[in-house]
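Values quoted throughout were computed directly from the atomic coordinates according to the rules given, and no laboratory measurement underlies them. Just so it is clear, the structure is predicted and the values come from calculations on it, not from any experiment. Cβ atoms are built from the backbone, for glycine too; each structure is taken alone.
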Structure P
Amino acid sequence: MELHAENTKFSQNELAEPYDQRYCGALLISKNGRAILQVRDDKPGIANPGMHTIFGGLQEPGESTVECVLRELQEEVTLAFTEDDLELLGYFNKTEANGTKTLCTVFCVRNVDAAQIDLQEGQGIAELSPQEALASEKVSAVTKMAIQASL
């Protein structure tokens, strides 16, 4: 997988580049500054099996990036956030080994109480300091870029 971090805001023309899919995710940060990450299921055929990742998913047709990330957070952690809770961290271009091009729009939600999470997808959650997450081989590349952008 090849990743290119583009941690700047794009114009609509730049965002209109041909992508095969669009992903929207959110880095959750606890009240004590730790990253709250999803421990992905370790199943063949899913993205990042067994890895620690931000929460999110693919954007549906007609859905805005904000609608997508709020829907994904509701589905995955059953917490109802609003647009005002979201901080845009940036856009990341991701090319998978099979050539699929993905535009990743990544947000951050700060001051999250991990005890309130009712996880609906994955094996569990991991709470890591930014330093622990950046040094871990279990943390996905996009998640590391999101953590760096949040600092």
Structure Q
Amino acid sequence: MKDKLWYYAGYSQNQNDYTRTVKYMYSNPVGIQKTFDWFDRQRYLNWNATTQLGSSLRVKVSGVNQWNTSRRSAPAFQLEGSTFKGLSGNQAVLNGQSTSGGWTSATYYNDEMMKQNYELTGSDYVNQLVSGNVDWVVAPSFFVNATPAG
């Protein structure tokens, strides 16, 4: 089909890798330290194809496909830049110390529970769009275009 079909495809990928070391306020002893690694990844495919079906009719189909993946997570940090105060029990040893340095208020139970909460988590989702249009030249001074999307 010489000069009757034109096409394009493009692909790109992005991955972000993260590492966070936290110290647990609610652990025994206070301050157990753990490091967490996680990532998110996005993959994109853009494509289109156009064909000339006759001297007055052209059809184009385009698509965008996106696949997103995230695996593992980590506990949130305490607000940094202030000091611990009002803690009781084992955590009272932190009163007056800086909240900076990766402290978390998540409770540390044991390695297996931490694995369930942070290592065995993730999500996958897909976004897809396909659109098309038809161009029809009815007469030299009259042009019709239809563009459905879905």
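When Cα Rg over 2.2 N^0.38 Å is worked out for each of P, Q, structure Q gives the greatest result. Given a value of 35 for relative contact order in percent (Cα under 8 Å, 6 or more apart), point me to the structure among P, Q it was derived from. Structure P accounts for this read-out.
Source structure of the calculated read-out (distance in nm of label points 7 Å out along Cα→Cβ at positions 39 and 79, 1.8) within P, Q: P. Given a value of -0.71 for log10 I(q)/I(0) by the Debye sum over Cα atoms at q = 0.14 Å⁻¹, for residues 31-118 alone, calculated from one of P, Q, which structure does it belong to? The read-out comes from structure Q.
Kindly point out which one of P, Q the value 1.00 was derived from, the read-out being FRET efficiency 1/(1 + (r/R0)^6) of positions 55 and 103 (r between Cβ atoms, R0 = 35 Å, to 0.05). All intermediate terms of the calculation are to be shown ahead of the outcome.
Numbers: P: 1.00; Q: 0.00.
It traces back to P.
When distance in nm of label points 7 Å out along Cα→Cβ at positions 71 and 111 is computed across structures P, Q, the figure 2.0 traces back to Q.
Kindly point out which one of P, Q the value -500 was derived from, the read-out being helix-only ellipticity at 222 nm (-39500 (n - 2.57) for each DSSP H run of 4 or more, over all residues; to 500). The read-out comes from structure Q.
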